[in-house]
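Read-outs: derived from the displayed coordinates by stated rules, not from any lab. Treat the numbers as computed from the prediction; the structure is a model and nothing was measured. Cβ atoms are built from the backbone, for glycine too; each structure is taken alone.
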Structure I
Amino acid sequence: MLNNDFCLDAKSISRLSSRGLGIDSFKKQLDEEIHLSLELWYAQGLKIVKHQGYFFFHTKFIPMHEAEFCIVDIETNGSKYEKHQIIEIAAVKVKNGVIIDKFESLVKCSEINEHITLITGIRAEDTKNAPTMKKVLYDFKNFLGDAIFVAHDVKFDYRFISAMLSRVGLAPLLNRGLCSLALAERTVVSYRYALSYLNDYFNFNPHATHHRAMSDVMTTYGLFKLSLENITENINNVEDLIKFSREAKRLKRPKFDPMRKEEENENSEEKGEEE
């Protein structure tokens with residue numbers, strides 16, 4: 001996943017992830033010299049390499065067991081990044097199915113309304129001694145590096161963090177992104193794919209506190225591992241996995257909710273027939 005400020009068009013991005021982008025196509029879309037653009041993008045988490053005369057995302061050549069995935073979750077004091085902010089962020093780095101590093105922090109925030117506190121349990125006073133958003137995001141960017149950014153409904157977390165980075169004067173994210181929800185829809189049979197439902201059904205995180213960042217990260221980690229275990233197609237590298245998560249056929253959902261009692265499902269079916 002790339003933010004809207006990335007200068008290459010959709011066709012070029014697709015070629016970077018598949019058969020490669022020629023140097024002429026590359027040059028036509030750049031304002032800077034190629035080597036300078038590559039350096040700037042790498043500083044934003046995106047590594048592009050030249051191979052046999054063509055340019056590719058580095059992830060095209062990273063086998064799954066060598067890849068570093070960074071599973072991320074944020075809590076915010078509202079859904080609009082134009083006027084709201086991150087109040088908590090957490091992440092784990094995963095390599096070959098194992099957590100190799102962790103990151104977690106509250107973010108100083110002067111105003112958190114009661115509705116958000118009810119959902120997250122986080123109050124403004126809980127953040128009064130927390131680092132500023134610029135400090136937290138600077139540390140998070142160093143932690144993330146060029147790892148693959150993974151989140152449940154990845155667009156929200158990715159775009160919100162990118163917007164906050166821009167707000168504090170830092171460059172937005174360019175890391176390759178992977179949506180654990182989209183991947184789950186293609187690898188795990190479930191009646192629903194909300195993170196809380198999946199955790200209740202599969203018990204990924206027995207002590208989960210939903211809508212706290214690290215708790216949701218650990219739930220997503222369990223889901224991510226199960227999804228990888230369930231893939232039957234030949235996935236040779238990270239770009240294969242990203243493509244699979246976007247293009248593979250979604251699994252058929254059960255007709256009834258297995259978490260509900262049989263009588264409730266029967267009543268639901270009868271109601272549907274009456275309607």
Structure II
Amino acid sequence: MLLNNIPNFNSLVLTDIKEKDGSLLNNLEFPLYFFLFMSNGLAEGRKLNLVGDKDSISHVFRLLRLTLLGPTEKELEHWGAPGKLKREWLAASECLALKDENNKIRGVEDFFNVIPFEDDKAQVGSFEVTHTGLDRYTVSVGADSVDIDMNEDVSIFPPYQMQSDFIPRDLVKLGLEILGSASGFTANEPCTGLALCYNGTYMLIDSIPYLDKHLYARGISKNSVSSVFLTHLHDDHCAMFPLILMPHRVEVITTKEIYEMAI
């Protein structure tokens with residue numbers, strides 16, 4: 001959207017297939033930020049229309065609640081967080097959370113108009129969205145309509161240019177590869193992530209989007225990644241799904257709370 005100079009959108013449809021080519025398709029954290037802050041949705045008091053089946057909407061809200069508001073006191077107690085730290089974290093979350101005109105914390109649902117499919121149809125303003133099959137939709141406005149088929153077997157590539165073939169690596173005893181150094185809103189560069197090599201074995205420092213392609217471009221085999229150090233939960237630093245698809249079990253190094261939220 002940034003590269004194509006699309007300034008605004010007001011509706012979002014959750015697809016049936018949640019993963020393609022190792023990338024999750026249902027991460028809404030940064031699309032929501034785009035709507036709220038770059039498209040002025042928050043300042044103008046607008047809500048994002050969210051279309052999908054009821055289960056998918058429920059799952060998305062559960063994930064967004066952790067990334068936007070953080071864990072609840074009950075969750076922190078269940079995970080064994082120390083009392084003093086628990087109180088500090090809850091106070092920080094409350095201070096940083098977006099609030100309404102009465103200074104009350106806004107829940108995740110407050111940012112959306114929830115429009116679940118009913119009998120495979122959803123009315124979104126002047127648009128009628130009809131779910132016609134697995135990731136197939138018809139969008140109609142009056143007498144005009146367009147059919148959308150998202151079932152193509154495609155590879156998901158980053159929006160920025162990167163090395164298309166791997167770069168062979170010399171063996172090093174101790175070295176550091178920079179996979180990316182930008183923020184989640186930098187459209188033409190990868191997000192911040194590092195790969196620390198020790199005697200041919202790699203520890204990732206954060207797991208960034210398009211991880212498989214970045215490892216390949218650096219000549220790093222997935223088999224040589226033994227662990228990952230997670231600094232925090234946001235989508236541009238904590239892409240857990242590629243780690244689950246690794247050919248072996250990857251050790252996760254982080255706090256207990258970040259691990260529980262990531263899982």
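Brief remarks on what is shown
- Structure (I, II) behind the derived value 1.00 of FRET efficiency 1/(1 + (r/R0)^6) of positions 148 and 220 (r between Cβ atoms, R0 = 30 Å, to 0.05): I
- Looking across I, II, the calculation of distance in nm of label points 7 Å out along Cα→Cβ at positions 28 and 236 that yields 2.8 traces back to I.
- Origin of the derived value -6500 (helix-only ellipticity at 222 nm (-39500 (n - 2.57) for each DSSP H run of 4 or more, over all residues; to 500); candidates I, II): II
- Computing distance in nm of label points 7 Å out along Cα→Cβ at positions 92 and 108 across structures I, II gives 3.0 for structure I.
- Which of I, II yields 15 [relative contact order in percent (Cα under 8 Å, 6 or more apart), calculated]: II
- With respect to distance in nm of label points 7 Å out along Cα→Cβ at positions 180 and 204, the largest value across structures I, II is given by II.
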